[in-house]
Structure P
Amino acid sequence: MSARSPESDLWDALRGALVTRALAIVSDLGIPRALAGGPRPVADLARETGADPDTLHRLLRALASDGIFAEEEPGAFRNTDVSEQLLRSGWAAFAHFFGGPWHRAAGALDASGKASFPDLRGADFWSWLAAHPEERALFDVAMEQGKDQRVERLDRVEWHDGETVADLGGGNGSLLVQLLRRQPGLRGIVFDLPETVRDEEALSAERIEFVEGSFFDSVPEADVYLMSTILHDWDDESAAAILRTIHSGAPPGARLVLLEAVVPEGNEPDGAKWLDLLMLALFAGRERNDVQWRDLLEAGGFEPTSIEGGLIQAGCR
């Protein structure tokens with residue numbers, strides 16, 4: 001196999017925005033689900049979805065060239081292992097955001113250090129979500145993606161029966177549900193904004209209470225405060241303010257558990273280095289390296305006890 005040329009690598013990088021948008025279009029149309037039973041002609045797919053047949057063919061042909069779909073015979077496409085991931089709600093929701101609301105924000109990103117999303121939408125991302133309930137519901141579904149891997153990381157935490165775990169910014173509670181099923185001696189609190197879409201009856205059945213509020217104002221009392229990919233949404237000043245709120249409301253001996261990336265140094269490929277740019281475009285937030293996490297935790301009143309990729313633990317100072 002011949003090595004790829006520098007020109008090919010550069011071309012793939014340049015066309016990335018088109019891949020993202022094309023993937024969002026076909027996912028929002030429901031094409032992966034329409035192909036769940038096997039190959040189908042584009043004409044049938046277009047008729048069912050209301051898409052222009054020629055445009056849909058061109059979208060699927062381009063995505064198939066990257067292995068995301070496959071053209072089984074001229075004009076008929078099937079799923080691949082890649083596109084089948086879009087049958088899972090978390091990935092489909094991510095495709096919608098990456099190729100829709102976030103796509104526009106990424107396209108407006110510049111070197112000013114300012115978030116581009118508020119200027120495009122006339123509101124910050126969280127206010128925009130609150131004003132669009134259907135997007136809020138989809139966002140909470142998107143945040144479920146990868147919860148199996150996240151809850152596996154939580155197996156490395158030393159849990160104690162009888163502890164109450166407060167998942168701050170916990171969305172619809174899907175992560176905490178999985179944790180409590182693995183750790184039946186715990187009780188849980190999902191703490192999030194009132195517009196969060198959730199099934200409180202189902203949460204209650206899992207020993208989980210939903211509490212409305214903002215972690216800039218106060219947090220409920222708990223033994224362990226859990227945050228999963230929350231602090232990367234905020235700049236250092238705001239993230240430190242969140243940590244200080246937690247510190248103020250925490251009882252003696254409370255612990256902090258963060259599920260966050262730790263950006264590696266050097267040229268090592270890592271998705272967090274790209275996610276960092278999305279955080280900048282959306283919120284002026286950031287991914288952080290080891291030193292930056294330590295500085296942030298200490299500014300918020302916490303002493304880091306363990307910082308490793310994907311799992312950060314700290315105690316109140």
Structure Q
Amino acid sequence: MSEHFSLAVHGGAGTITRGLLSAEKEQEYRQGLVNALRAGQAILQQGGTSENAVLAAVIALENNSLFNAGKGSVFNFEGLHEMDASIMRGQDLKAGAVTCVQHIKNPIQAAYAVMHQSEHVLLSGAGAEAFAKSQHISFEEPAYFFDTFRFEQWKSIAGTSSVQLDHTEKKFGTVGAVARDTLGNLAAATSTGGMTNKRWGRIGDTPLIGSGTYANNHTCAISCTGHGEYFMRAVVAYDISCLIEYKGYTLKQACDYVVKDKLAALGGEGGLIAVDSEGNIELPFNSEGMYRGWCNESHLETSIYL
């Protein structure tokens with residue numbers, strides 16, 4: 001058993017320019033990241049599991065309306081909220097996910113329940129909500145998820161075929177966490193409200209194991225944020241794991257190659273957070289910024305821009 005642990009979180013990547021973010025708002029985002037890190041760090045400091053740490057960190061982000069997940073989820077074409085989440089642990093590759101859920105307060109808790117209390121990996125829509133109710137997971141009325149900024153953002157394109165990736169300045173607000181605990185076990189969790197004005201039951205990379213979320217004790221744990229269609233096509237999270245397992249890449253080499261070369265060549269914008277079996281952390285992105293933070297037993301920091 002090692003006394004060392006590592007934890008990283010993200011709150012979205014994209015075109016985040018300093019001129020569009022006031023000093024006060026920047027501090028709010030940073031504090032939101034710190035709160036999520038503290039929630040996971042408290043568990044890891046007590047010898048808790050990586051999966052419980054990423055669960056706690058993502059719940060903290062889902063409960064913060066600044067981020068496009070849970071309480072702060074964007075509006076879809078019908079003016080409703082459709083949320084996705086997934087979680088995976090590295091020691092046995094167990095995973096759980098939900099997609100297109102509308103009323104679950106913390107979708108990541110439903111994903112966690114799918115992993116532990118069902119024989120399945122991914123549940124969708126009404127079925128996922130019925131399962132969540134059977135597990136006594138908290139539900140909320142639509143008013144809980146309402147945010148004035150998100151509503152005005154949606155109203156500006158409502159009734160059109162346009163979609164927006166979270167904020168009008170192209171910030172991708174998916175949230176996530178990755179961790180290595182003191183036993184050396186890895187875990188990853190991701191949650192999102194998806195695209196503003198999305199329709200036809202659009203699903204991004206967040207609930208798809210291997211695309212937006214992946215964890216394997218032998219390699220790494222990954223949580224992605226960005227334009228989900230590209231992350232799905234590139235199978236980003238699993239691709240990084242494969243480069244480590246089959247090619248002998250370091251975590252940094254694998255992350256840089258996939259995010260800055262392969263993904264960028266496709267036209268995919270975004271980033272990810274990663275931790276490997278040794279506890280090394282990488283936070284790569286190919287956009288102008290990514291809300292991110294990391295900590296271990298003695299250090300904690302957050303960042304937004306390059």
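Just so it is clear, none of the values below were taken in a lab; they were calculated from the coordinates. Bear in mind the structure is a predicted one, so any value in this text is a computation, not a measurement. Cβ atoms are built from the backbone, for glycine too; each structure is taken alone.
Some observations on this one:
- Identity of the structure behind 26 (criterion: relative contact order in percent (Cα under 8 Å, 6 or more apart), calculated), options P, Q: Q
- With Rg/Rh (Cα atoms, Kirkwood Rh) derived as 1.00, matching label from P, Q: P
- Comparison of P, Q by FRET efficiency 1/(1 + (r/R0)^6) of positions 10 and 74 (r between Cβ atoms, R0 = 25 Å, to 0.05) - largest value held by: Q
- Among P, Q, which structure scores highest (criterion: Rg/Rh (Cα atoms, Kirkwood Rh), for residues 194-273 alone): P
- Here distance in nm of label points 7 Å out along Cα→Cβ at positions 202 and 266 is compared for structures P, Q. The highest value is that of P.
- Structure (P, Q) behind the derived value -9000 of helix-only ellipticity at 222 nm (-39500 (n - 2.57) for each DSSP H run of 4 or more, over all residues; to 500): Q
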